[in-house]
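Each reported figure results from applying straightforward, stated rules to the coordinates on display, with no laboratory input. Note that the coordinates shown come from a computational prediction; the quantities given were computed from them, not determined experimentally. Cβ atoms are built from the backbone, for glycine too; each structure is taken alone.
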Structure I
Amino acid sequence: MNANRDIIVLCAGGHARVVLDILRRCGQTVSAITDKNSSLHGTKFDDVPIIGDDSLLLERDPKSVFLVNGLGNAPAVGNSSLLARREVFEKFSTKGFEFIQIGSPDSFVSKRTKLGPGCHVITGAIINPGCSVGVNAIINTGAQLDHDCTIGDHSHIAPGAVLSGSVTIGTECHVGAGAVIVQGIRVGDGAVVGAGAVVIGDVPPGVTVVGNPAKPKDGGP
């Protein structure tokens, strides 16, 4: 990482607090945070100054900074926060800004794994050989990906979720905390797997499944 670039985190929230801690444990210094909440401007978040909203970044040379997407995911209100996370990533990526990967030093990531730009691998996560993690995706605390899993762009694998081998997760999906997805399952784009669900069949795009065994939340087939 180029030491001459500032590291700026977008959004002062819970996920930002986690990535700040990981960056510090990796010996990195975060220069500033941006947030749309104007009441936070001029204050500090975990000892890092909140300098204003994201528009300030557009005044910077994209090659002078590294960005970190601090937005998390709140599936209780649908995938709106995943959409917001994607929109932030695309807004700045198309203008030449670079989002750095976050990798906790106490996670395990096989050398035979592909990680996309801006993805986050959080404390205690395990990613085994043959996996591919898309851009801007989150593999959260203690999540486990067995061999040959594919995680689509902008998706979130929540804390403690377990994916057996050869599971495919589409784009902008949320796999809830403690969910289990058995071998070879496909989860379509924009789908949500509820916390604690046990998925033994493919999940169509845009569908929310819950329970053990997991079924569509609306009672469909």
Structure II
Amino acid sequence: MLKDLSNYRKSYKKKELLESNCPENPIQLFQTWFLNADSSEAVDESNAMTIASIGLDGFPKNRVVLLKKYTWEGFIFYTNYNSRKGQELQENPFAALLFFWDLLEQQVRIEGRVAPLPTAQSDAYFASRPIDSQIGALASPQSTVIPNRQSLLDTVNELQAKHKANVPIVRPSYWGGFIVKPVEIEFWQGRANRLHDRIRYKLDSEYNWIIERLAP
């Protein structure tokens, strides 16, 4: 089956991104854009982001995860450390993130170094999760082959029965957080005639942010 998409066109005209509107630190601009996306009825999950890593087989891999926190230091998410992405990020601690808020005609691209979060921080976040989410983390040997869905549900049922007495669930050592510490952040604003605004922040050797405009 073939479908020709060459006539698919959209003109981007909603906003502009000028250097005069760019703060010195990209996290400030990210917060402005994120809060706008988060308050917009046009965006369903403003914290959904694609994370790309280099696979153990050398192929690039990407998937959508949820951002759980951002700070001046970086961008935080949680996962199973034994999952494919967990192993990849521990083997090659560099990642690229992408936020795409399509109806706002905006993208944010982030490249950075990856580090696991301190144990206490992962413990605190795990304890804040609903018990069913905690059980889900325990039940799923993420990224491994399983016989069928029922085997997963059986494990969940066993764990629910075990913990139904409201006994606190301890975070497993193989589950926790990563922080992506950015070295480059690009803000993309769609513009008419494909002449999009692209503003890149890049760290120099003295850890100062250099602001540059890129050709669309």
With helix-only ellipticity at 222 nm (-39500 (n - 2.57) for each DSSP H run of 4 or more, over all residues; to 500) derived as -7500, matching label from I, II: II
Relative contact order in percent (Cα under 8 Å, 6 or more apart) from the coordinates reads 25; which among I, II: II
Distance in nm of label points 7 Å out along Cα→Cβ at positions 161 and 177 derived as 3.5 - corresponding label from I, II: II
Origin of the derived value 1.9 (distance in nm of label points 7 Å out along Cα→Cβ at positions 25 and 145; candidates I, II): I
Parent structure of the calculated result 1.01, given that Cα Rg over 2.2 N^0.38 Å is the read-out and I, II the choices: I
Source structure (of I, II) for FRET efficiency 1/(1 + (r/R0)^6) of positions 49 and 201 (r between Cβ atoms, R0 = 41 Å, to 0.05), computed value 1.00: II
